[in-house]
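Okay, got some structures for you below.
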Structure P
């Protein structure tokens, strides 16, 4: 079943903050564990934009991170991670090296520079300040849709957005996902309202339309942003989290398994023009009793949560002046 909020913050020990600039049509999202969290990452897209990613590999020295940042702005948006890092340093957080503390803040960005927002920021992009603002707003509740890193996100046919979902497993472990959907492809089947993620939907969390029947003969025809001659890049950036105690290697496997949810919710996915990336975090509050068996369940739950979060982000997107594509609600009502 879904957690109380049906958000990634149902995972104990985790908070989320968002900052949006409506004129810019961009923003930043920060995930902050109450205590430094074990984390890793899996990148399956061909065009990622990242900061402090190599250290997340299991063989690298640093075991835990202080925050994760998702941001718009393409490479300019990597400054959001610097903003979060600077603010955390002011607050006394970070990896201890003698008398010095260095906050560890892996960051991933998506390309939203051609979405109709005002990107004429001059010499200094605003993302450092957006990162700081996102950190200062952290809490357990947050809206979905056109907020944070999903503020100006788009897909091939519909406006993208920030989505989140959670599951509580029979063994008491909680799993959640958060995602900024800015895919090259589509989250809906053909030209209708049905989501590719429909088999995973809980209740009517993204409209309750269920699976499409009969299945359109052209549903798997590849339609992307390139069909509309929209230049640029694309990325779906996400994080999954659990309160289960995981090693860094297990977190890596969790990130890999979670990508199955991305592929279930977007068509096509993991293309050379997408930067598809999933962080995986463990807040380490619940020890596993069944080892590998529990990991199978947690990984499957992460994939399910990510698929649902992708659909929820698009379902809750809101319109803004100059949008290059409509929102789901504008196109299909509801």
Structure Q
């Protein structure tokens, strides 16, 4: 007997809660140029229209506008728009790091204005959440990534130097970042009034070959903040989405220990990853999100490779009919052929339905 059809939000939440879903949940991440191409292809003008046209379970984000003028975002990092060589898209690249040259805590305090929650308008959060719930979609609200913010204001090299050799300075910077970021997320969750389904407590702790930080250093600097911020999310009934690029398989037990419930992006072609072991060892604690490679497979390979990619992920991670949301492993890039993106979803749905 065919299972009753679930609306997208119900399907997403069932997958996260390890409950059976009527079909494989599908999500989408993409750069703005790819999203524009998809919208043009389907003749729609917004993300709601695109999700309906593609028949996917897009997890919808909300916007919390910044009302403080005279800053480059909350962290005051100036940037410029850089066009890709082939003209297909662009990236915003930082022009500098506001505390990158500071050598002491006193120097930072004298020269840098830390962000505060007074810089934001939270008044429309609940209405945005309600709109997406009324349309039947799950809501993602809030992004907290301590090392991403640290990198933005200090620079990658100096951040790593601080963590390795300047622990007092590193602890101070992380405390100040978390002081704002945690309060900001709390305000978003409070404003959402129980309607935010998912919030992000996340970091990019991996690279192409392994971890940027060792497990001991990760726990030393981030452990207490993760425990507190995950607990805060759960206080408001939100599930915790953890995004971690790279070869981070060895960090998964730590991610589980901290209470995160959704793991993304699953760059499973990198060293250390094992999809079968991931599902066997952590499938009762984590819902897996992403996985379809967009470094090689989606942009540069063809239908056979895309089909094999989707089938491998479904066989390993959706073997029990829950706990997996298929999506590209990160934002689909502008150079990716449109037909490859469409084929990914089509072949995934067809294969899953025939199993």
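Values quoted throughout were computed directly from the atomic coordinates according to the rules given, and no laboratory measurement underlies them. Everything numeric in this text was worked out from a predicted model, so none of it was measured. Cβ atoms are built from the backbone, for glycine too; each structure is taken alone.
Couple of notes before you dig in:
- Structure (P, Q) behind the derived value -6500 of helix-only ellipticity at 222 nm (-39500 (n - 2.57) for each DSSP H run of 4 or more, over all residues; to 500): P
- Structure (P, Q) behind the derived value 26 of relative contact order in percent (Cα under 8 Å, 6 or more apart): P
- Given 43 for percent of Cα pairs over 23 Å apart, for residues 87-190 alone, calculated: source structure among P, Q: Q
- Source structure (of P, Q) for mean projected area of the Cα convex hull in nm², computed value 16.2: P
- Identity of the structure behind 2.5 (criterion: distance in nm of label points 7 Å out along Cα→Cβ at positions 23 and 135, calculated), options P, Q: P
- Ranking P, Q by mean count of other Cβ atoms within 10 Å over residues 55-62, the structure that comes out highest: Q
- Mean count of other Cβ atoms within 10 Å over residues 15-22 from the coordinates reads 17.4; which among P, Q: Q
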